Structure 1
Amino acid sequence: MTQALTFRTAVFLTIPPLLWAGNSVVGRMAVGLVPPLGLNFMRWALVFLMLLPLGHAALRDPAALWARKRYLALLGLTGVGSYNALQYMALHTSSALNATLITASAPVWMLLIGALVYRVMPRPRELAGAALSLAGVALVIARGDFARLAQLHFVTGDLLMVAAIISWGFYSWLLARPPANMQGTARPDWNWAAFLLAQTGFGLIWCAASAGAEAALGLAHWEWSWRVLALVVFVAVGPGLTAFRFWGLGVSLVGPSVASFFVNLTPVFAAVLSAGLLGEPPAWFHAVAFALIASGIVVSSRR
């Protein structure tokens, strides 16, 4: 049973898009320095090690893990194994502008998955919220001039970003609609770290398989340096461990349909971060876009 959106939950759901915005900037910086699938594997291997002291209880009962292998494997595939791997691959050929536009379609995919797979029909206020949020995102992408949107060109990386955001949609719904053996008293006595550790462990199987294939094809080129090491640590601690923790909390409280609207804050944060790195102050449309996106969140989450 989901709850109404509170200030505390809104904070939980605002932290992930802020970190994901940084992830996009860092992922673009990593092009040519690290292989995308290798980066994803290194990221989650580090997350797994960081979670061990907090979530090792999940490893004490292998039978409990095995009994839930299908669910955990799906979480590991859609959240750990696919989403960021596809994103890092996309950033090799897709522009930041196009990637932001595609990521902004998250509410649409989330509502569509809910309707087709879980038979949860979108309500009018959710559709209205999606329209407001997407208008705000489009304003950022167009930099205040909607005529710019007609000049976009899509490449292979854009299709990879579509696959990534669809994968994230399935991951979010899986969190919100767990099977019977992950509900109530049937759920193992796992804290958040143990649950994320279990997901990460299964996800690392997918990560290792894809990174191994990348290496076998001769595509795993690393340019090791302190900069690259800092990059790997950041994507593990920030967009990996911290963002997944707060996203899981938020989705469990308000559901994936409402939570998906917060994803649209990512391009706003990305625009501000990019502006800061380039020494350019935010423009008027950043404030207007934030107001539109916030309005979409409020409208979609009203009881």
Structure 2
Amino acid sequence: MMYMDMLNIMFGVLLLVVGVLIGVAFLTLLERKVLGYIQIRKGPNKMGYMGMLQPFCDAIKLFSKEQLYLNYSNYLVYYFSPIMSFMLSLILWILMPYIFNMITFNLGVLFFLCCTSMGVYTVMIAGWSSNSNYSLLGGLRAVAQTISYEVSLSLILMSSLILIMDFNLLKFYNYQVMIWFLFMMMPLSLCFLSSLMAETNRTPYDFAEGESELVSGFNIEYSSGGFALIFLAEYSSILFMSLLFVVIYMGGYNINLLFYLKLVFLSFFFIWVRGTLPRYRYDKLMYLCWKSYLPISLNFLLFYMGLKMFLIYKMILV
């Protein structure tokens, strides 16, 4: 029985990885299509029906290109950091159980925070090991940005955890049957969404890849497979962050059509923001985090702690 369970888990994880990769492929196609229509052009429309095969052509092209060996790079670290980045972005998905393989994490939120913190190192090492001024500057900016926003992200998460008093992400569903946390925690939920964009280095917070000043940032020296893995890791993180927002603030983890529609809408929202908003200025980004989001999240944390204590005290009296 133990052998069959292990086999089931391995098969489930493999299926999950394949599903995430296909999802990422079509998310890139959706992004190129949506950006195309925002800019009044078509986007990919030649490969297959309406460009449906374009992501697979891009993947084949990238992985079949020649791998460049930099003379002055710290080669081993340079080579393995995209792989580690990709692995970390996939490991996060184990948090979400699926139909035939119910792995569940009782400390899921802590696991999520550990994995996202590890992601900072891969970006930093990728920028440093390329031994290029542009990539180093991009890496430093990405690290400063990600670490700053992780602080407010953790505090906002703590407010949600105090309401449900559990680290298991699946428990959010039980508490959102009547009203979504999106409405109940209105300013905080929008701060969380904004922090997720900063955490995934997306517009308007894409300073790690500020093309106008950094020539593509920390990934400037990567081409072919290395670039493809960094690209996949970024889009896998976008999908997961959309899923996380739906789970915590938009009704919880419930496998039905509405759940997937909410997930697609959130992914579309990331793309919509990219096509609409200009890039922030770097000092304003830092001020936004330390002078706006941090005080707001701390104040709301104290408010929800007081609310929880009041409710417990009332229950005891009754």
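Nothing in this text is a laboratory measurement; each read-out follows from the coordinates by a stated rule. It should be emphasised that the depicted structure is a prediction, and the values quoted were computed from it without experimental measurement. Cβ atoms are built from the backbone, for glycine too; each structure is taken alone.
Which of 1, 2 yields 16, 38, 26, 14, 6, 0 for P(r) over Cα pairs in 10 Å bins from 0, in percent, for residues 114-201 alone, as computed? Walk me through the numbers on the way to the answer.
Working: 1: 12, 27, 30, 21, 8, 1; 2: 16, 38, 26, 14, 6, 0.
Answer for the origin of the read-out: 2.
Tell me which structure, out of 1, 2, gives 43 once relative contact order in percent (Cα under 8 Å, 6 or more apart) is calculated. Among 1, 2, the structure yielding 43 for relative contact order in percent (Cα under 8 Å, 6 or more apart) is 1.
Can you say which of 1, 2 returns 57, 51, 31 when Cα extents along the principal axes in Å is computed? If you can, show how the numbers build up before the last one.
Working: 1: 57, 51, 31; 2: 72, 53, 43.
Structure of origin is 1.
Of structures 1, 2, the largest value of FRET efficiency 1/(1 + (r/R0)^6) of positions 106 and 130 (r between Cβ atoms, R0 = 25 Å, to 0.05) belongs to 1. Please state which of the structures 1, 2 yields 3.3 when distance in nm of label points 7 Å out along Cα→Cβ at positions 42 and 194 is computed from it. Source structure for this number: 1. Sorting 1, 2 by distance in nm of label points 7 Å out along Cα→Cβ at positions 162 and 266 from high to low puts 2 first, with the largest value. Source structure of the calculated read-out (FRET efficiency 1/(1 + (r/R0)^6) of positions 58 and 178 (r between Cβ atoms, R0 = 41 Å, to 0.05), 0.40) within 1, 2: 2.
Quick check: 24.9 is what I get for mean count of other Cβ atoms within 10 Å over residues 34-41, calculated from one of 1, 2. Which structure matches? Only one of 1, 2 returns 24.9 for mean count of other Cβ atoms within 10 Å over residues 34-41, namely 1.
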